[in-house]
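Participant: Next up: some structures, all given as structure tokens.
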Structure 1
Amino acid sequence: MSDRVLPIAAEGWGFILVPLVLAGLVAWAGWMKAALGLAVVAAFMAFFFRDPERAAPSVPRAILAPADGKVTAVRAALDDPFVGPASQAVSIFLSPLDVHVNRSPLAGLVVGVEHRPGAKLAAYRAEASEQNERTTIAIQGDGARVIVRQIAGVLARRIVCRVQPGDRLASGQRFGLIKFGSRTDLIVPAGARLQVKVGDRVRGGETVLGVLP
């Protein structure tokens, strides 16, 4: 059980409080329509940065969704230097209405974190994986290695990664978020049995994307 008063990601409070305080000042000055507009902005920011509690399912060797959103691609990767040859990739597109907190797909040790600047292409485009700004997190689980890639989209302005090499993550544990529309890719071993298809809606830390052999 979380001891947080409100289920809001810490990085969102500045986006919420600034328009809320401005709304109060503008209302005090008598500009009610402007105050209402600022209050609406604050309410949307609170909605966007929501961070609900999630319970990881008790499924042996499960690979969980690292993000909320819609599955836009399920494919075989050519060769990933960390996961191995013929590895598989699942792409999840997050709209501005989805929860944007990212969660670990399995329990393991963070063995690598790499941030690369890049373009701001639409996150649903295939080339966004390699051309857009992105942060790659490599996780070594029990007998399996996976990669989670946070990819900025057209509206995304900052990728937040809270972990570094040497950190240990529980299955479904929060490790970061992407501010506004974005995409999250998950790369898993070739032997993993994927259970999702293009068009499926998934929930980070709850939906089982596949099972390790």
Structure 2
Amino acid sequence: MEIGRREVDIESWNRKEHFAFFRDFYEPCYGITSRVDCTDSYRYCKDLGSSFFISCLYWSLKAAQEVEAFGLRIEEEKLFQYDRIDAGSAIDKPDGTFGYGYFIYNPDIRLFLQDAVVEVEKVRESIGLSRPEAQNVIRYSSLPWIDFTSITHAQKSSIADSCPRITFGKMTEANGRRSMPVAVHVNHALVDGRDVGKFLELFQQMLTQE
């Protein structure tokens, strides 16, 4: 599936000053952690026999497609808006290490899950560590052992980093309801708090409607 993008004219962009203000910060990225209710979606996955993690990749990507700011990327001092947002995710390997997989968004959940299962197996059978260089991705990770309340990420250069990061935490149960923490890290030169709030709201809707 071909990826479309267009260059954003920064000079006429309504966030021109905000972009310039945060662009050169030593740490322009910030993170927000929130809990989502996944009772219905977890049951849905159990009934279908599908992976809850891969399903969450789909639902969160589906939500991200509707938040314009999540598709913005800084590349060689230029700003681009991508038409489609895919996923780059850490995948555990049998030897206790991990690799990186590339998951192309497909609006058809059945096709996405089908392709994603193949990608996971390919990563688990691979040797070495390589990460897809695509820029239209959200970088995912999962910490199913930790019910975290906040998280930070190792980064080569936060100034040049414009791909959002989403981390899923440990699912817990209380009073018959299941929930998990979700951390969202974004570059403030591109994404504001209301954008993260909209994403989390849409993601929760996706989890609930299933």
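Participant: Looking at structures 1, 2, which one was helix-only ellipticity at 222 nm (-39500 (n - 2.57) for each DSSP H run of 4 or more, over all residues; to 500) calculated from, given that it came out as -10000?
Facilitator: It traces back to 2.
Participant: Determine which structure produced the value 25 for relative contact order in percent (Cα under 8 Å, 6 or more apart), calculated from the coordinates; the candidates are 1, 2.
Facilitator: 1
Rule-based calculations on the coordinates, nothing more; no lab input. Because the structure is predicted, anything quoted here is derived from the model rather than measured.
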